[in-house]
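*Asks:* Some structures are shown below for you to check.
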Structure I
Amino acid sequence: MTDAPDPFDPASLRLDQSFADKLGVRKLPSKVLVRRPHRDWYVRVHPDLNYRLTPAAIIEEDGDVYLVTPQIALEFPDEFTLVTLFTAINRQGVLFLWQARLPGLNGKYSEWSRSLMEAAEMAQTRWIRVRSNMSLGAYQTFEARGQLSEPEWPDVTFAEILKVAFRDRLIDRTDHPILLRRLGLV
């Protein structure tokens, strides 16, 4: 007579690590960084134009990036920076919004801004790394040498990405503490 398998054997109860994929569960990002790529990251930019915001108004304050609504930007045109926000991902699967400054009111790019924008455009089709070069006065772009796999973009909308990235950092009213501090009212 053979013994029946033990229904409480941990090996028979352990779920496969990819069980959520089989259930149709969507993994939502809990945090989305807003930054330029770290100097050691190889990154890609989402090629879909619907996954970028240009132009966008931002304010950088104490290491944080705040998104400014168009209505507030029109009221306080000297308080923000115009950027493009690209949806990007690094090799470790960290999703982030890559900010690249747009030309100033005179229509001219600084070499820093131009080189960063060119790197972001290049990253749509290949894995790149970006490093600042103070002697050059611009960013340098390095392409990965290996045949790296395509990025695995999360199944989320750009609106969902923006909501997570700026959930506590949206300047949408004239009495926002960051705006009041920049205007010298507090």
Structure II
Amino acid sequence: MGLFLFFIRVVFNVLFRFIFFFQPVLVFVSVGSMLIGTFGALKQVRIKRFIAYTSINQVGFIMLGIASVNLIGLVASVMYIILYSLMSLSFFAILLNVEHFITKKSMLYLSDLQSLALCSLEASKHFVLVVMSMAGLPPLAGFIGKLFLYFSAIEARLDLAVFFSMIISIISTYYYLNLVKHV
């Protein structure tokens, strides 16, 4: 989180005069990060790798706000960093505090999440809420964050990037809902 805030400060304070030269690069990095994160997460079976790829995907959304080079994008990026940090902390707090129902070990694979509801129904409900928020489903926090990021990108006339990121968001919603199915 601190590294992103430092990056935002460098982009908006130091490079602001030349930002329109770097804006296509930032858009390319944003969409590329979304693509790598989404298609990498589709084939993962281990929980930690799945979260690593989804984090790469979420970084792409944060970069979309930075690439919009406006105040709304700056605020939306910082807000999304905070929201995603809270969602990630909640995700790992739930996973680290439950163990597999049969083996009594920590959960390593996505298929291990099937025993989450057997261990703790309350934890599984919270886990589903966190995952659905990470997917960006309305009316949860992830949706609000992505909505503001889209507003900033639309205001900056990054229409093609918004189109691609919406398609990528639909694909990422599939694998998040697949994770909910495992629970």
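*Asks:* Ranked on mean count of other Cβ atoms within 10 Å over residues 40-47, which label among I, II comes first with the largest value? List each step's numbers first, then the result.
*Replies:* Numbers: I: 18.6; II: 15.6.
Largest one: structure I.
*Asks:* Please state which of the structures I, II yields 16.9 when mean projected area of the Cα convex hull in nm² is computed from it.
*Replies:* I
*Asks:* Taking distance in nm of label points 7 Å out along Cα→Cβ at positions 32 and 168 for each of I, II, which is largest?
*Replies:* I
*Asks:* From which structure (I, II) was helix-only ellipticity at 222 nm (-39500 (n - 2.57) for each DSSP H run of 4 or more, over all residues; to 500) calculated, if the value obtained is -5500? Before the final figure, lay out each step's value.
*Replies:* Values: I: -5500; II: -25000.
Of the options listed, only I reproduces it.
*Asks:* Can you say which of I, II returns 20, 33, 22, 15, 9, 0 when P(r) over Cα pairs in 10 Å bins from 0, in percent, for residues 96-159 alone is computed? Intermediate results must be reported in sequence, preceding the final value.
*Replies:* On the way: I: 18, 42, 30, 10, 0; II: 20, 33, 22, 15, 9, 0.
For P(r) over Cα pairs in 10 Å bins from 0, in percent, for residues 96-159 alone, the value 20, 33, 22, 15, 9, 0 is produced by structure II.
*Asks:* A follow-up question, please. Comparing mean count of other Cβ atoms within 10 Å over residues 8-15 across I, II, which is largest?
*Replies:* II
We did not get these values from a lab; they are worked out from the coordinates using the rules stated. A quick note: this is a predicted structure, and the numbers were derived from the prediction, not measured. Cβ atoms are built from the backbone, for glycine too; each structure is taken alone.
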